[in-house]
1. Give the label, chosen from 1, 2, of the structure having the highest value of distance in nm of label points 7 Å out along Cα→Cβ at positions 72 and 96.
2. With helix-only ellipticity at 222 nm (-39500 (n - 2.57) for each DSSP H run of 4 or more, over all residues; to 500) coming out at -6000, pick the structure among 1, 2 it was computed from.
3. When distance in nm of label points 7 Å out along Cα→Cβ at positions 104 and 128 is computed for each of 1, 2, which one produces 2.0?
4. Using distance in nm of label points 7 Å out along Cα→Cβ at positions 48 and 112 as the calculated read-out, with 1.9 as its value, let me know the right label among 1, 2.
5. Could you figure out which one of 1, 2 the value 1.4 for distance in nm of label points 7 Å out along Cα→Cβ at positions 32 and 64 was computed from?
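We did not get these values from a lab; they are worked out from the coordinates using the rules stated. Fair warning: this is a prediction, and the values are worked out from it, not measured in the lab. Cβ atoms are built from the backbone, for glycine too; each structure is taken alone.
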Structure 1
């Protein structure tokens, strides 16, 4: 089965995550991209490439290693759906429950004019306290403090 142009763009964006270099991923997104972490309430979308850059820095910089693996993908024209795993390794001792977290993600993408315009991730936030030993607020606080020290 041939991957569409839209599917190939999503694949390159996902592969760029492993570099932990935000700038390598951003050429694949539109200036006015909308990124929605669906586990969060509506109204918390990330809008625009500058907001996305800031969001990506928080998950790429804190991790010592990142691996996103697409398990299955369907694409139809400008629409791409896939199932993937997002793995993050963190510095030893940063979180009390451990230094590894794996998210099982379903994602929906809209690609137009060669760039990603809409990206939605669906996953279970309960994995954070289960694997890292902190609630979501503490997870965010620890990451912010870590970034501030860098």
Structure 2
């Protein structure tokens, strides 16, 4: 598999002066296809960080953890943490989390690892079971939204 990293940020002006910037920072594995890992929406006093769904891939695009839900979950949250940190955010800034599990019977394993990263934070949350994910062997995919202070 050939991985192409688009390390530059692209900016697109949108309505009413709101600025949207897309990022693929080198601190996290590159996207698995032609998309950005993170969209940053600058609203002035506040910035929204919207992360693309993350699966347990390493920098070479290989799945981490095999059939180990805890190992895959740790990899996913480590990548999310790196993406947040690149924009000056932490898990304390997360306001919404969406999780897609390939097997809902493994929710407890996922939840135990997730709790280590979201210690004390109680963002809104949706968890659903899906018939499969884009990468064979992937047990979960997680995307998040965070809110951080802006530039105004």
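1. Evaluating distance in nm of label points 7 Å out along Cα→Cβ at positions 72 and 96 on every structure, the highest lands on 1.
2. This figure was derived from 2.
3. Computed on structure 1.
4. Attributed to the structure labelled 1.
5. Value 1.4 for distance in nm of label points 7 Å out along Cα→Cβ at positions 32 and 64 corresponds to 2 out of 1, 2.
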